[in-house]
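Below you'll find the structures, each written out as structure tokens.
Just so it is clear, none of the values below were taken in a lab; they were calculated from the coordinates. Since the model is a prediction, treat every value here as computed from it, not as a measurement.
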Structure P
Amino acid sequence: MKRIPFITLLSLAVSSAFLVAEEKPPAHLKTGDPIPDVVLRDADGGEFKLREHIAKQPAVLIFYRGGWCPFCTKHLMALVDIKDKLVANGYQLLAISTDQPAKLKETPNREKLGYTLLSDSDMATAKAFKISFQVPDELVAKYKSEYQIDLEAASGKTHHLLPHPAVFVVGKDGVIRFAHVNPDYKTRLDPEAILNAATEAATPAR
């Protein structure tokens, strides 16, 4: 597991705003658990029934906070390097955030990603995977007033919930083959580690 560096001025400026003592994640879903029967939305607002799609093709699920988060968008771009290899192993790559569908379309470099972004704006999916946490009201206000990050505008909701960054590799049977959750939003699982986990799981996942 490697920490992805961020050297842009934007990242350096914004990172200090995100110093929040997130609660430890609850007993999130783990290897061997079935995924919940949840419905997400795609960038056009259409329903995306997770179990139905995974029953057709195993998946690597990436949970991220939103397109407003530079740590997230950096990781999304890094995943491009392994996308083709994941596809070659039979997987689909699905990235899930609190962004409402319209905001998915505004994700930085979205046209370069080449994989599916999904909206969990009501946080029902993150809750079902047991990776959600509450952002303190004072931090919500600070995001908006000092950094022009409006969590309510991003999700279209007032719940002030975010997901802990997470990776799940799921087989066609809906069973989790690999799970990684880290409450430290600054640290993301290295793409090669994700690829290795998916490759190891490829035979039972199909």
Structure Q
Amino acid sequence: MIHHLRGRLVEKTPTYAVIECGGVGYQVHISLHTFQQLGDDENAMIHTHLVVREDAQLLYGFAHPDERELFLMLLGVSGVGANTARMILSAMDPASARSAIQQGDVDAMKSVKGIGAKTAQRIIIDLQDKVGALGNADGGSLNLVNASGNNSRHDALIALTTLGFDRNRCEKTLDQIVKECAADVSVEDLIKHALKRL
């Protein structure tokens, strides 16, 4: 099992990062929260979890051990796979996700793509007692990376389609958000607003 990677941050997008360790580049699937936490420092450390499937071996990465712990708890819930768990941690930060579970906020869970009422209730029932044991510290301040409007929209579109959303719906939704928001809206904010509307 690969516990963590410490190396050079070669590439970073809202859905994956590439960390080079000893001449080997590891593609690591990340949440939007981890994307924000990574910043642009070339030297990076990321906590990981390897998901082995019949058709692939996928490495998921997290900026803080608490996020990984919550990810693993979500994987333990029937009907929640790695992509759904990552989607939850992209739609809300770990503290908000823990809070929603602890408070039994079914609507907050249902607002995440791919989670219906039954799955939301199952997550809350299975994890309500467990999430209280997790610490509240997610480590460090957010390092938001602002970009120009067009680049932000382009990066947000790639991230959303990678997560499984329909491209045409994403384009229309992002266009609406760009009109409503400031010209220098960040990629992270675009994706967060879009996840609430899609």
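So volume of the Cα convex hull per residue in Å³, computed for just one structure, reads 108; which one of P, Q is that? It was calculated from structure P.
Which one of P, Q has relative contact order in percent (Cα under 8 Å, 6 or more apart), as calculated from the coordinates, equal to 19?
Values: P: 31; Q: 19.
This figure was derived from Q.
State the single structure among P, Q that was used to calculate helix-only ellipticity at 222 nm (-39500 (n - 2.57) for each DSSP H run of 4 or more, over all residues; to 500), giving -10000.
Numbers: P: -10000; Q: -14500.
Clearly, the read-out refers to P.
Among the shown structures P, Q, from which was the value 4, 16, 26, 26, 16, 9, 3, 0 of P(r) over Cα pairs in 5 Å bins from 0, in percent, for residues 37-100 alone calculated?
Value 4, 16, 26, 26, 16, 9, 3, 0 for P(r) over Cα pairs in 5 Å bins from 0, in percent, for residues 37-100 alone corresponds to Q out of P, Q.
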